[in-house]
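Next up: the structures, one after another.
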Structure 1
Amino acid sequence: MIPRSLLSLLMVVAATFSVAATDHLFIEDFDIVPGETALVEILLDNEVQYTAFQVDLYLPEGLTVDEGSVALTGRKASDHTISTCVLVNGAMRIMSYSMMINPYSGNSGALATFKVTASETLDGPVDFLLKNIRLTTMSGQDVALDDVRCTVTATSPVVPSDVNGDGHVNISDVTAMINHLLRGTASSCPLAAVDVNGDGQANISDVTALINKLLRGN
């Protein structure tokens, strides 16, 4: 017969592994143009409610994080705070917690964001690693999650109005834009290429603007 104290311990361990198997803190793969900056999200898909998290970011050569840009999203409670520090091994640790033990809201989406800048010589794809991932439940249970790998791909700059991505702006881009709008896939193109009139949207007015642009020769 298993002693009650040992049984309780086994139940706690089993619960820890169950939580770790279902919940996931990660960064999605993303593209970045060398020399430019991208906003990156730390996402959490969770079934259990958590009040705190910690993660160590290991950046590849050619990528740097703006520590001052690290911020919590709308999933935070009113008293959640976030802080960063650079470890002796060069990794950047991000920590967030609630003094009142309030949980983050929701069961999916970004917990925090930060800005990453790529060097002019970045040549991808490269790996962005998340290690030492820790979450704290409302009961104070410490949950360790597996390390996560994110792939960062260096891409060429978007040429404004170059809808088909061939490096030139001409009548074929008008055709490409119309096809995208008719198929409802304009959002799959970089907005910088499709939003010719600069109103932040992709629609038929951008077709008119692109035609006018070509007719004016600019």
Structure 2
Amino acid sequence: MHSALLAIALKGLGPCLRLREFQASSGIRGETTARDVLNYLVRNGIGQRSQCTYSFSKIDKMKLAIHALENGNDLETISRALSWQDFEALTSTLLNLAGYTPECNIYLSEPYRMQIDVVGVNPNSCLAIVADCKHWKKNHLSSMLNHARKQAMRSIELLKCRRNISQAIPIVLTLYPMDVKFMEGIPIVPVSKFDSFIQDLSISLHEIKVLSRDMIPKF
């Protein structure tokens, strides 16, 4: 499959699509090419086919985005085809599959207004993974460090107001294909490696900043 077609296909994905609808929304003119693309996606575990229709969820859209990046597509092009909801849906699902209870778009009002994209809480250990989803177009270390520090601050505020959380791990998730990095102990994780990061969390704990309720000053 030509890599450019994977990027174009992102624009056409949706629930309960017929071939002509996919052609119209994606801009792929040739009927044979459009059908080949759809069947290629289904064969690779992206979406489902039922008789004459195809169905793709937000998670399928993220799977295709990762697949397209791994096949050499431009990050900026892929980012434009994705919404925050697509990113958060995949993050939430992966946390849920790993045994965490996920929650999206948490708003905190004190000491000032802030938003946390996705939080997953382990009900047994009361450990929370606090994720910030970033559509980075370039791998700037200074930008990573700035966002990592802000995510640590958000995690501390979350610990203050959520009694069901005793520890929190702030992380920054990115579409940018790279190895997992640690900025002052805060993981910068490409979403393509998020699943393995969660599964191997206990192995990496010595490198990770784990915030605890005991660290919060009492006044």
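A short reminder: the numbers here are calculations on the coordinates, not readings from a lab. Being a predicted model, the structure only gives us computed values, none of them experimental. Cβ atoms are built from the backbone, for glycine too; each structure is taken alone.
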For which of 1, 2 does distance in nm of label points 7 Å out along Cα→Cβ at positions 74 and 98, calculated from the coordinates, equal 1.7? 1
Identity of the structure behind 14 (criterion: relative contact order in percent (Cα under 8 Å, 6 or more apart), calculated), options 1, 2: 2
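If FRET efficiency 1/(1 + (r/R0)^6) of positions 50 and 194 (r between Cβ atoms, R0 = 35 Å, to 0.05) is calculated from each of 1, 2, which structure is the one that comes out at 0.75?
Traced to structure 2.
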For 1.12 (Cα Rg over 2.2 N^0.38 Å, calculated) the corresponding structure among 1, 2: 2
State the single structure among 1, 2 that was used to calculate helix-only ellipticity at 222 nm (-39500 (n - 2.57) for each DSSP H run of 4 or more, over all residues; to 500), giving -7000. 1
Of the structures labelled 1, 2, one was used to calculate distance in nm of label points 7 Å out along Cα→Cβ at positions 34 and 170, giving 4.7. Name it. 2
Comparing distance in nm of label points 7 Å out along Cα→Cβ at positions 58 and 178 across 1, 2, which structure shows the greatest value? 1
